[in-house]
Every structure is written in C-alpha cells, then in structure tokens.
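Every number in this text was worked out from the coordinates using simple rules, so none of it is lab data. These numbers were taken from a predicted model, which means no experiment stands behind them. Cβ atoms are built from the backbone, for glycine too; each structure is taken alone.
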Structure 1
Amino acid sequence: MKRWMHEHGLEAPVFVQKGDFFQVTFNGPGDKILNLVASIPPERVTDLSHLNERQLKSLEMTYNENIIITNKEYRNLFNTTDRTALRDLNQLVNENLLRREGFKKTARYVKP
C-alpha cells in the first residue's frame with residue numbers, strides 16, 4: 001500500500017496502535033484529485049460528459065451520499081416532468097450507472 005500510494009502521489013498510510021487496537025489511516029488526494037486522472041487505467045474510466053446536470057447530480061447523490069432516488073423525488077428535486085425524469089433515469093440504468101429496484105411507482109434507483 002505504501003508503494004502504491006507513493007506511485008499515485010499520495011501520502012504514506014499512517015499506522016497507529018491505540019491500546020488493544022491498530023488503526024491505519026489512508027489519506028486521499030483532497031483537492032488534488034484531478035491530478036490522479038492520468039494514473040487511472042482506461043478500463044476503469046467512465047466518460048460522463050454526455051450526461052446532463054440533473055443526471056450528474058443524481059449520480060453524485062447516489063454514489064457519494066448513498067441516497068436512494070425515486071422518480072417522484074427526481075421530479076421534485078430537478079423540477080422536471082415525469083417523462084423527463086423517466087428518460088434521464090432510464091438512460092442511467094441502461095448505461096449501468098444506476099440500478100432500478102421495483103416497478104412503476106415503487107421503483108427506486110440505487111448504485112449498481
């Protein structure tokens with residue numbers, strides 16, 4: 001891990017023993033996250049540039065904040081019609097960026 005973190009320009013992990021416990025802290029890139037883009041293997045890169053701002057925000061909420069989105073919440077959050085919400089969410093499902101659980105009114109959209 002030390003070597004890999006160094007290769008990616010990150011600080012070495014911090015190892016601390018606290019009584020009967022052992023703690024390891026991995027510090028991320030913080031504001032320098034875009035500097036790591038060149039080191040990401042191509043097969044792990046997902047191009048999101050074709051998505052609209054609503055879709056990007058919903059992915060951010062789902063992945064970063066672990067929020068489960070419904071069609072109704074999507075419509076209310078982004079002030080869209082049912083048709084627009086359904087089209088946006090279906091595109092995310094078809095691209096395997098979100099997974100649909102349930103059907104019609106009970107459908108929820110979550111991380112795959």
Structure 2
Amino acid sequence: MSEFRRLHNPTIIALLETHINGTRADEVCRKLGYQGCFRVDTQGFRGGIWFLWDIATVQLQLIKSHMQYITMRVEGHGFQPWLFTAVYASPSVQHREHLWLELEEFADSVNTPLVTSG
C-alpha cells in the first residue's frame with residue numbers, strides 16, 4: 001500500500017476486507033500517511049472497511065456507517081460535492097439482500113452524484 005501511495009498519490013482510498021482493527025489499524029493508518037481516517041472494524045476475521053484521505057485536498061463527512069458499507073460526502077475546491085459508498089457485502093444471502101434494499105432506498109433519496117465501489 002505504501003508503494004501504491006508513493007507511485008499514484010491518491011487523495012482518497014477505500015480499503016475492504018482489512019482483517020485488522022483496533023490499535024493495529026490505527027498504526028497502519030498513521031504509517032500510510034493519511035490524516036483523515038474512518039473505519040468499520042472487522043468482525044472476527046471478516047469484513048473491515050476503511051476510508052483514508054488527504055485532508056489538505058478534500059473533506060469527507062460521514063453520512064452513514066454499517067458493517068457492510070460506509071457512505072461519505074466528499075467536498076473540495078473546484079468540484080461539486082459527491083457521495084462515495086464503499087461496500088463489503090456479507091457472504092450471507094439474507095444479509096446481502098437487506099444491504100441491497102437499504103442501498104437502493106438510500107440512492108433513491110439523494111440527488112447528489114453517488115459513486116459505489118466494492
């Protein structure tokens with residue numbers, strides 16, 4: 001990840017299935033050099049969603065956080081605000097069905113551009 005950052009210098013990164021949480025996750029976020037960090041920790045060895053961003057370039061505001069997704073509002077100079085949803089869908093069909101219904105309802109309720117990744 002450090003090499004990817006050095007080569008491409010992305011302003012925002014969404015990481016899925018991180019497999020670490022707590023103090024170790026805080027350590028990794030700091031080492032990657034991003035000042036902005038929000039995460040949903042793993043459940044055992046499953047899941048984990050992180051948003052990392054450069055606060056000098058963009059501002060991210062949490063809209064909604066869930067075990068299977070995080071939605072952030074992205075704002076910065078020179079572009080219209082937009083929403084970014086990072087999804088880590090459960091392997092359970094029941095949980096996934098609930099997730100997709102919730103995301104569909106949310107998407108229908110907003111009139112801001114929305115990017116979803118997973």
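Among the shown structures 1, 2, from which was the value 20 of percent of Cα pairs over 26 Å apart calculated? The correct label is 2. To which of 1, 2 does the computed value 16 (relative contact order in percent (Cα under 8 Å, 6 or more apart)) belong? Source structure: 1.
As an exercise: Cα Rg over 2.2 N^0.38 Å, for residues 6-61 alone, calculated from one structure in 1, 2, equals 1.65. Which structure is it? Clearly, the read-out refers to 1. Ranked by distance in nm of label points 7 Å out along Cα→Cβ at positions 70 and 86, structures 1, 2 are led by 1, which has the greatest value.
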